Structure I
Amino acid sequence: MSKSVRIYKPAKTAMQSGRANTKRWLLEHDPVDAQEADPLMGWAGSADTDRQVKLWFASKDEAVAFAALKGFVARIEEPNERTIRPKSYADNFTARRS
């Protein structure tokens, strides 16, 4: 049985203004089993250690080639393109502002 992985470009988080870590591709393993709560501490844990591994690649082709080399079934998620709407400071004071 071959493992499945997800290959994608992570989106910018809401806590950062820059576009760091959005240019590289990330390979993550899909979870195999569910997480269980520890009865003493309540922490979530699992026997699946592959979900902790994150591999970064410079291009999508490198990530796909690595997945094929290791025998993984890759699910590729294409990034959403960023749309930039040009605005000016004066737009904050127009009467048509909703």
Structure II
Amino acid sequence: MASKKNLKKDINYLIDEVIGTSLMHQSSKDEKIQARMDELIKEMLAFREELVEKVNQPDVDPPKGKKLKAYYRDLYSELLTKVNDAFEQLNKLVE
């Protein structure tokens, strides 16, 4: 992780990919699946806000060196895990 700026860009890019994929598939599915995709989109938007706030306000005491790097590394892995789970949910809905 090079910087907070790049982490925020990754957060926005990955979550936008999930949302875009949801919207693309939403038009071709029935109302029940559309409702679940709407829930997933809302969940991802809330997750984005939560992560960006965590990036801006690190919960590390004191914010120095390796502790801070580990904090941001954990945030990045949390992002990847959540995005992977979201894509798995989308794949199940689309099938």
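Out of I, II, which one gives 34 for relative contact order in percent (Cα under 8 Å, 6 or more apart) as computed from the coordinates? Don't skip to the answer; put the middle values down first.
Working: I: 34; II: 38.
Only one of I, II returns 34 for relative contact order in percent (Cα under 8 Å, 6 or more apart), namely I.
I have 2.6 for distance in nm of label points 7 Å out along Cα→Cβ at positions 12 and 84, calculated from one of the structures I, II. Which structure is it?
Details: I: 1.0; II: 2.6.
Only one of I, II returns 2.6 for distance in nm of label points 7 Å out along Cα→Cβ at positions 12 and 84, namely II.
Matching task: 2.9 is the computed value of distance in nm of label points 7 Å out along Cα→Cβ at positions 20 and 76. Pick the structure from I, II.
I
When helix-only ellipticity at 222 nm (-39500 (n - 2.57) for each DSSP H run of 4 or more, over all residues; to 500) is computed for each of I, II, which one produces -29500? Walk me through the numbers before you get to the answer.
Details: I: -3500; II: -29500.
Going label by label, the one that fits is II.
Of the structures labelled I, II, one was used to calculate Rg/Rh (Cα atoms, Kirkwood Rh), giving 1.18. Name it.
Details: I: 1.18; II: 1.08.
The read-out was computed on structure I.
Once distance in nm of label points 7 Å out along Cα→Cβ at positions 28 and 52 is calculated for every structure in I, II, which label goes with the largest value?
Structure II gives the largest value of distance in nm of label points 7 Å out along Cα→Cβ at positions 28 and 52 among I, II.
A short reminder: the numbers here are calculations on the coordinates, not readings from a lab. Bear in mind that the values here come from a model prediction, so they are computed numbers and not experimental data. Cβ atoms are built from the backbone, for glycine too; each structure is taken alone.
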